[in-house]
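No lab work stands behind these numbers, since they all come straight from the coordinates. All figures in this text were calculated on a predicted structure; none of them were measured in a lab. Cβ atoms are built from the backbone, for glycine too; each structure is taken alone.
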Structure 1
């Protein structure tokens, strides 16, 4: 059967394509009904480079979810990530027109339209407009200005832009499969929905997603995103290093990395060893685990150093009182939080999911954080938009032209 209420989050990653399907509940939660993953080919650092291969894998993953859940999915929410993502800061200032000088939602939307009124290169598009702060008559730090009194409203935003070509290639996959891409969401925002609490965002937290082809991050301060970025280096580069130095097949090295890998030498015992299985006529190899760690640690440290440099350039390195949270498949490797804490000089921990109705208790596969977060993000957006739509219908003073522009604006607001 077709379920109009079902949300399917699809994470198109370098090493795997995974999906999670959930249904929003009346109490504001989401009940997950199925999830699936398959090995990914044809994707590199967020870019589709083999359309046919990606289409085939996406189709197979979605069919697995539909079969498990007993539904037919028509609309999909997918993530966007990669080094092509940029966060630009802007602000929009408007005068309050109402006679009583009371700020209404229309004033906020007008100010945001002003903030977005700048020229973008033809190969760039706006993905999100993320509110940083509101300022009324010079008073900053205001979270919700609606119904407050003032003459001048200033809205500070971070506008997230991405490559048009990257998005179009993703959309092309869905068009060929006759699915509708309901929304494209910045992967870092989806990750935050899945593993960060409102308190952690308010305290100031840096979220790092360690994937196979890239490592992305997003920083929150006072509940708002203040930085997005990433590098096109991930777990695949660690595997490549091991393959070259150990001179063993890629698939076997990947298994050894997953089972025995560690990226922080001080936590590895001196008497631990790893058995590299026999390949062909070559005998098996017994390798001290610390030697394996000495190969892995420098690459992971390089990634963290590159991320740290990005933050230092923006003067944000010491802005995160809540520390670092690490998610993604790379977060499953022992030592990642300890190495991050040492290199960033702030506390770090591995991410963990909150309560996820429909998943078994203790579900901890952080490789699903983006897919799960996409479902949660869209469910929250649906709930917020229903509230806003109800407000628009109840307001007799709304202008038709402005209402149309606001409707378009909803699709990119955080």
Structure 2
């Protein structure tokens, strides 16, 4: 690697000042791995008072010791050489650990205020890692309108593994308390929930779970650590689909499970479980998510600003029967959102008045800037019909109990000009058939 030392002579620098042999500077080439000097030394851990935007940029990242790369290299290697028998540089096989993935795991733990994390191939793999902490036979309490993929894996675990599951509106803390059984091992919280944007008081539910000796797991995909920090409210684990806002560019899938401070055994369990299941994220995908984190703070502000505008617009339209968005004062848990969150997020759902399927399909087909697609959290706006897309794996009865009707439309607000998004929705609603 090349290190620039003090100028050898005093002179104005020209465009060719970095050419070897220029008398203005002396260049020294040292072998890779040579101990660093000033400006290249290993950075101290980010202090707790660093701003969140600063943490998004710097967490888990430092100049690579080999050549000084500012971004961590993609260590696209399945295996790592041992220096001697039983002696290595900290890595032996990429399923068990990889430097690129380790950088992302450190960054996510820093942002969430946790002790460490483990990154998985998909968001569903992260769900599996957490669920596999339960011993047989166990009982789990879950948000009633959870993500369709989570519902699907819980129903599979009921059939194949004997897991007992109770789906509840977790806003009713007394009902949650009554639902506990002697073998209840976990409470699974989505807040806001997908797709109805219901909120759960994490602190209240976590206190009940702790009293019963159960783990509280919070899926923080919708808000990210920019807008919600579940560990500060008593959560035991935080789960993410890093596919969504953390990556933010709709070009990679991934997941993560984060463990809190002061629970080293729990951290070791999730890391070991990821290794055991073979669900570790690839180095290239980890690199892409780490890249996405750099702009997370900025993107979430833009997402949320657009969502507020869209939600307020929809709330004033006669064609719309109901809007679900925690940032609206009419949301039944608006006060909880203000207390528990640092913002309201960028997911909006609404129900059409007289919402026959032909009217719903008209909106889905007419929108220009909203792409009809599953997923969420990318820079582009998306529209989805939960009953036939994201939650199609739920039985009609389960959707009915959860409140997911056929007239419900879900929006993931991107970072486009909010005026364009509002005009797009206005055009679709104005042209609805009578």
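1, 2: which one has FRET efficiency 1/(1 + (r/R0)^6) of positions 90 and 338 (r between Cβ atoms, R0 = 41 Å, to 0.05), as calculated, at 0.40?
Structure of origin is 2.
Identify the structure, out of 1, 2, from whose coordinates log10 I(q)/I(0) by the Debye sum over Cα atoms at q = 0.12, 0.13, 0.17, 0.18 Å⁻¹, for residues 58-169 alone was calculated to give -0.63, -0.71, -0.94, -0.99. Could you put the intermediate results ahead of the total?
Numbers: 1: -0.60, -0.66, -0.83, -0.88; 2: -0.63, -0.71, -0.94, -0.99.
Derived from the structure labelled 2.
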To which of 1, 2 does the computed value 4, 16, 28, 22, 13, 9, 6, 2, 0 (P(r) over Cα pairs in 5 Å bins from 0, in percent, for residues 106-153 alone) belong?
-> 1
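Out of 1, 2, choose the structure whose coordinates give relative contact order in percent (Cα under 8 Å, 6 or more apart) equal to 18 when calculated.
This value belongs to structure 1.
If you rank structures 1, 2 by Cα Rg over 2.2 N^0.38 Å, which sits at the top with the largest value?
Values: 1: 1.06; 2: 1.10.
Biggest value here belongs to 2.
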Taking -12000 as the value of helix-only ellipticity at 222 nm (-39500 (n - 2.57) for each DSSP H run of 4 or more, over all residues; to 500) derived from one of the structures shown (1, 2), identify that structure.
-> 1
